[in-house]
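Structures are listed in the sections that come next.
Every number here is computed from the coordinates shown, using simple stated rules; none is lab data. None of these values were measured; they are calculated from a predicted model. Cβ atoms are built from the backbone, for glycine too; each structure is taken alone.
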Structure P
Amino acid sequence: MTDTMRIAGAQIPVGTNIQANKKEILKALDWAKENEVSYLSTPEGSLSGYSNEWISKLDELVEAEKEVRDHQEKCNVNLMMGTCFRGEEDAGIINRNTIRFYNIWDRHNNPENLPIILLKTYCIPHDNCMRRDIEQGLQTFYIPSGETFEDGRPLKCTALICNDIWGAAEERGESINEKLVREDLDIIFHCTNGIKFTPTDIRQKAFDKYHDGFLRMTALKTLSTIITVDSCTTWWWEGDEDDVDYCTTSSESGVIDFTGWKTSVPRTGRQYFYHDLDISLRGKERFDIYDRELRDDVEYASKMWGKFSANRNHSFPYSTDAFYHR
């Protein structure tokens, strides 16, 4: 088992032109290969576009997906690609807003490089897609900490699309964020493509703080690492390079854990970023080390710990139970 894993994101333009979207993903894969990235994430709808126009371009979308898949194999990079797609399921032919996860460590069992398909839960009318079946439960999966699962501890992950992490109610009125706390996750992959306001629109500030707060609290309560990536253009970008730097991303792209942001990604334009994730310890183990040091050094923290931990054996004072039932 290695001590670090390089995870990365591509904050790229996404619009109505499938060919332009495809070229952006191919370039991001080339960058990931050059920088020895293990896992690359792209924004929501990054191939199809996040507008209904993809529905009238299905043949083009299918062909573009094949080109991306072939290039991903050549680059030898695990890819988390956000895209809307139409597929055949038991219930029929269905439109889905997905993350299609193509991995390089399962080739023996999956020689055709078929993706693991993760579905959006909280769909809005603009998606024009069916939501994930609420009876499925939260979609989780494992990735190896090395080249194979025999190399060391497998890492438990989930992948969420846009609204699913922004406090969305999943089933029986419970938010996905609360479900995440109980899953004991190592990594949360988040692909988003939020609305982009004009540079002078004051609503941007409110949404920005809202998104940042959800990411920070989800990272703190789950003690996992979140990698999140947004698109840098409006939903109706048509491939014009002059428009790539026009607007601010709806949420910050980058990597965050309970200590805060591990990256500093500019909020405008095409940006590639990576982070060498320490996988030698679980998030809870790292938090326990931090928390012990804090309580030893700060009298106030020690007193607060006494309040939070009364009648509890759990070492994490901000778990769901402590937070809502203290």
Structure Q
Amino acid sequence: MVPVFGARAVEAAVPPERALAAVRDAFVAYARGEWSMPPKVYVPAYPSGDFRAMPALGAGHAALKWVTSFPGNPARGLPTVTGLVLLSDASDGSLVAVFDAGAVTALRTGAAAVLAAETLGAGSGPAVVVGAGVNGRAAARTFVARRREVLLWDLDEQRARGAAEELGAGLAPSREQALAADVVVTVTPGHEVLFEPGSLRPGQHVSLMGADGPGKAEIAVEELVRTRVFCDDWEQASHNGELAHAVEAGALEHERVTELGAVLAGDADGRRADDEITTFDSTGLAIQDLAIALAALERAGELDLPGLDLHGRAGSSR
């Protein structure tokens, strides 16, 4: 029987700090060429949303995430992100486990946001998460697990307040104060530019998590290019991430962008001065999904999981 990890099982198997460590290791393995990741495939269903197919290979396993992003779904009582992660043995192709993609995505998104903030940020003030949806909560939860004070801000004050109470976080007094924090993580639908030209101040770090597809942006091109720019993967970010707008405008070239994995592997500099403004463009990588799936698989024996037989019929794994 192939174990099936539902959302609650993924969350039980991989606490935030384990997720952060797994994602860090995945970045390093990818930077060193030990893991591979073919390009993410977008299947547009605009204006409603899109489908994404994300493969990766590493640590003797292959993973494929088939996932959606439909930002308008919450208004209809549906999740923004749905889908599955399939994990296979790379030695014989056999299916090893199946995972809820929404839970995997939230864990690795929160981990990547905080990992970038800790690696590239400065200052000891509260970290602010802008956007209190599923992935924003995951970022806040990861900060809390790392014992960093965190404040939340959201257009929906009630949602921000509910998330803060749930996570033991605080509330940012205003949008302006939220965006002026030493460390900011933005996890919005990416339909509105949050950082206009000239808005960032010396020493700030921003993890830009929302612009993960065509037409999305959380920062103006003019503002992005005056920062020290980092990304999760140049090829992906330059085509479908925050960087894409600057690249298309001819305002940003590959030589001016550093991949986070290179910094974590010790092959590139991170922040060079306390007054440097740093930005991290996250588009979400399949290697991160693979890392979370492998971390969850480690604890499969501790959980009471349903299973699938080879014909896809639900059954007991026990």
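If distance in nm of label points 7 Å out along Cα→Cβ at positions 181 and 205 comes out at 1.3 when worked out from the coordinates, which of P, Q was used?
Q
27.1 is what came out when mean count of other Cβ atoms within 10 Å over residues 101-108 was calculated for one structure; which of P, Q is it?
Numbers: P: 15.9; Q: 27.1.
Among P, Q, the structure yielding 27.1 for mean count of other Cβ atoms within 10 Å over residues 101-108 is Q.
Thinking only about distance in nm of label points 7 Å out along Cα→Cβ at positions 253 and 293, which of P, Q has the largest value?
Working: P: 3.1; Q: 3.8.
Top value of distance in nm of label points 7 Å out along Cα→Cβ at positions 253 and 293, among P, Q, belongs to structure Q.
Matching task: 1.00 is the computed value of FRET efficiency 1/(1 + (r/R0)^6) of positions 5 and 61 (r between Cβ atoms, R0 = 30 Å, to 0.05). Pick the structure from P, Q.
Q
The value 15.9 for mean projected area of the Cα convex hull in nm² was derived from one model only; which of P, Q is it? Don't skip to the end; give the middle numbers.
Values: P: 18.1; Q: 15.9.
Of the options listed, only Q reproduces it.
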